[in-house]
Structure P
Amino acid sequence: MGDEIGIEFPGLRADWLSCECTEHRSDQGVGERLAQLASRLKGRQAVELRQQQVPAAYRSFFRLIGVDPDQQPTPIEQAVLGRLLSGGNQPQDRISDGLLLALLETSVPVIAFDAGLVSPPIAIRSAERGERLSGRAVSPGSLLLADTEQPLCQLFQRPEPPLAAGRRSERLLLVAVVVAGVSAIASDEALTIAAAAISGS
């Protein structure tokens, strides 16, 4: 992370963990855990979620960067809202399910990249003038996840192919975006849950 980002946003960082993915079909055990979490999430719990420490930290960070979390929900609130609208957490694929499980269990967002196409360490920095993502211009100053060679995606947005982990990805790099007020324990737990669900370990 650039020094200026660390000064402006103390506590903001990216943590990462590698894992393998040899089977991309949904795992029954992970699907059952997602269903159990969905059954516990009702409208009242979704509202109360905002007052918990980790979700509140992401809401505070969104406001800090000029984003209204009531208009553009944080990752955990977006996931809970999706559950309420769809009536449950429907299994998709092993990677998507593992990332969702980690988010619902810890409220920490985790992103999956194809490990063969990214070069750690992963940093959070401001977009430079003329920088592009997937062929599209990025506003200078926008916060990005980046490796040692390239920008990867905008902060709190999903990466696009080919950088995003997909059905052909066998080695993944999982990245957790951590803000002030979120402990290293919570970040480690999110990465560990996602890695275990994806690798089947």
Structure Q
Amino acid sequence: MTIAAVEKVPAPPRAIALRLVSAGFAYPDVAWRSRFDALLCAARGSRAVAAGGLNKLEKALKATPSAELESQHFRLFGPAPVCPLELAFHATKDPYGQAKKVADLAGFYKAFGVESGERADGLPAVLEFLAYLEIKRVHAELNGWSEQRDIVVDAATKLRKEIVFKAFGVMARKLHAAGAPQFYLQLASLCRSLLGGAS
């Protein structure tokens, strides 16, 4: 499926929610705020996430000044991070095991014709890829392509259960232990629920 075809598929609520969380973990510069606000609005409009969860996320964002959010992002996820965004780091302490996790994720991307300019295990990239798979699933359903739909559902389920969910659980606990601001804790809670849910 080409990018042009993806743009014509109605944005599924789950894809919107995954993209919202992906954007939330990106560096919070000025451009970030407008993108995040647009995705938050889209998530509300599509009822992608329970209103209570979005309200908590928005309240936590408004309660954190931009400069504070930026410095916390740098502390938590920056060059010498307290809690790296690379999921392989949280999956295992073994460097060879980490390399295998990255290779496994890169294999998923390649199987669906996706090339990432980032590390394959970077949380924002993984969430964007899961959103893409959700769009492909809906596209297959709209066209009555049950075999293609099953392939996408199986891949998304395997990716979440075997590679991403456990590693993200470790990452979420590290965010709590590191005293992350409420915005990142709310984002982590939303992310965990999306990763654990069915396609």
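As an exercise: Cα extents along the principal axes in Å, calculated from one structure in P, Q, equals 48, 43, 26. Which structure is it? Attributed to the structure labelled Q.
If distance in nm of label points 7 Å out along Cα→Cβ at positions 122 and 186 comes out at 2.5 when worked out from the coordinates, which of P, Q was used? That value comes from structure Q. Using the calculated result 15.4 for mean count of other Cβ atoms within 10 Å over residues 18-25, pick out the matching structure from P, Q. Considering all the candidates, the number was obtained from P.
For relative contact order in percent (Cα under 8 Å, 6 or more apart), the calculated result is 31, so let me know which of P, Q that is. Computing relative contact order in percent (Cα under 8 Å, 6 or more apart) on every structure in P, Q gives 31 only for Q.
When helix-only ellipticity at 222 nm (-39500 (n - 2.57) for each DSSP H run of 4 or more, over all residues; to 500) is computed across structures P, Q, the figure -22500 traces back to Q.
Any read-out appearing in this document is the output of simple, stated calculations on the displayed coordinates, not a laboratory observation. These numbers were taken from a predicted model, which means no experiment stands behind them. Cβ atoms are built from the backbone, for glycine too; each structure is taken alone.
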